[in-house]
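The following blocks contain the structures, represented as structure tokens.
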Structure P
Amino acid sequence: MRIAFLAEPSSGNGFYRGVGPMTALAEHRGHEVHALPTTAGAPLPPGILGQIDVLHIHRFREPRASQIARDAKANGAALVWDNDDYLALTPKGVYNARIHTGFEGQRRLAAMRRLLRIVDLVTTPSPHLAQLLERDGAGRTVVIPNYLPQEWLNPDRVPSHGVTIGWTAGLEHSADAERLPIREVLQRLLDERQDVNVVSFGLKLGLRGERYTHVPYIPLEALTSQLVRFDIGIAPLADIPFNRARSDVKLKEYAAAGVPWLASPIGPYAGLGEQQGGRLVADDRWHEELVQLIDKPRARRKLAKRGAKWVAGETLSRRAHEWEDALAAAMVTSRETR
């Protein structure tokens, strides 16, 4: 296939749903792949839309992206559109909620729905999100989970002093920190135990004490090599509509770094457990479950081994065929509906 794609290379979402899969299709499946410029007003390579079989767009729905999509279809290309969060459900109080809700959010939602009417296929990492997009007008959806590059797996572990509990938390997780007692539990552990350290990547938790560390930003490509600082990774999610449409990639990132995890039984994490390297935790059980893993290094090692086995099959190189099949199906739909 000759493929062009539009995805923001500087974002984690853009990598997992655009750059990473399309690169894997070129490197592991032998397809011809072209990355289109994402900057507003940036010209496309001359004639590119007349030279491709399929155009893949991650999340973009503004007028430029819509025009690129229409031009590609006019030139006979199939059109695939992808989304990995339902941003119209962004909780109030989250740092970027205003641009995804209210008047601006309604404008963006309307633009997405207009685009859904012309695409041949929608891809998403979440069955629940697929249902939401079908409600918005997606004619056909395919669920493809987020996968990791092979080279991100099994980074070298580093010796630790005590036990470090870590949370990779984008700023939108402020909604979870407000709704769940996770701050209180982590502060209690810091106060009770001298052997406990806490690290948060992204969201600042504001915990007291020298054994809490906040790292504002970690480049995605360096994430698993930094997660080796953790002895336990946590993934708390409040039971709110936005979280039910998420992906399970955070647990894969922990598992790739050899980190056993604890997660809320919500949305993408429901149904996962010890065979994937971790345990599910009820809202009122975070303290007890953390203490159990802190005090049982053998259990942590056992979970880490299971996680490593699971994530070894969750790589882009092994799963690129899922994207290949989806894009090929879009081409069939495109031919049938002309």
Structure Q
Amino acid sequence: MTKPVIFGCEGSTLSAGERQVFRDADPLGFILFARNCEAPPQITRLVAELRESVGRADAPVLIDQEGGRVARLKPPHFAAYPAAAEIAALGGLRAREAAWLAARLIADDLGQLGITVDCAPVLDVPVSGADPVIGDRAWGNEPRIVAENGLAVCDGLMAGGVLPVIKHIPGHGRANVDSHRALPVVETPHETLDSTDFAPFRALCGMPWAMTAHVLYTTIDPDRPATLSSRVIADVIRAGIGFDGVLLCDDLSMAALGGKIETRARDALQAGCDLVLHCNGILDEMVAIAGAIGPMSEIARRRVAAGEARRHAPGAFDRYGTERALAALLARHG
């Protein structure tokens, strides 16, 4: 039975041990990082290996390809795309057009490799004094602008046959520390969060996938970060924001979460996440997670299927023309 987990792998090809673990665990899908990506033919082979290991040609394969400093595919084999803040600085319609063009080009890159899900766009609204982990990854400093630019990214990705993942729901912009290193604590009143941080996610609540924030919102749940909080997931993400797509937790191995890795996975699913994400490729941890969680829930299956139903093969695409159009917009601003 397919397990509600997305696993990473260690290198540029699968080891015999990884093949065995993936065959036994049957994770829903996989995620790639820079360590897995050397050149297009190798990446294409690895994507095929991953799917062969679970015997499902439609197993989702994810990547974080935002542009700017968060890009797993890099030159010389892949184009470097601007950070969100650079595109957002164009302002208004030009920003939205450039966001769509960049996303469509990224989708073309991913589609040629067989990658079907991009963990983008970031919909977090950064505030003054917050940790710079979001920084120039943000599409603006005002909720409406973030939502408008984020929608353009989603539309560009889906036009290229790639599903977007809006992140980090319900909002990472006020985080006082990097959740890779420690647990961010946000003490802002719920009403303020609802009208600012949560607003872009509400505007894009119809998107197929979202990724949780490892952030503790003390005015909503003083004990558990969003990823592990049934209160945040049920009352804020599902009811308040209205998101009914696939809810994927951020990486379980990040330092913001305490306890054993398998306990983190179990707690995230019990709190209401549809899928858990484990990125570091450590085999023993993947075995522990697989042993601690049951099969995918029926509602998670339905949400994944609904997302896949929205993913269509792209039509004819003029890559050269799209590159020129994006370059022209950026040059006019410069």
For which of the structures P, Q does the calculation of mean count of other Cβ atoms within 10 Å over residues 38-45 return 14.8? Q
If distance in nm of label points 7 Å out along Cα→Cβ at positions 14 and 182 is computed and equals 2.6, the structure in P, Q: P
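Please state which of the structures P, Q yields 30, 54, 15, 0 when P(r) over Cα pairs in 20 Å bins from 0, in percent is computed from it. Working shown, then result.
Numbers: P: 30, 54, 15, 0; Q: 34, 60, 6.
That value comes from structure P.
Identify the structure, out of P, Q, from whose coordinates distance in nm of label points 7 Å out along Cα→Cβ at positions 70 and 134 was calculated to give 2.9. Each step should come with its number before you reach the end.
Values: P: 2.9; Q: 1.0.
Corresponding structure: P.
Taken together, the values in this text are just the output of simple stated rules run on the coordinates, not laboratory data. No experiment lies behind these values; they were computed from the predicted model shown. Cβ atoms are built from the backbone, for glycine too; each structure is taken alone.
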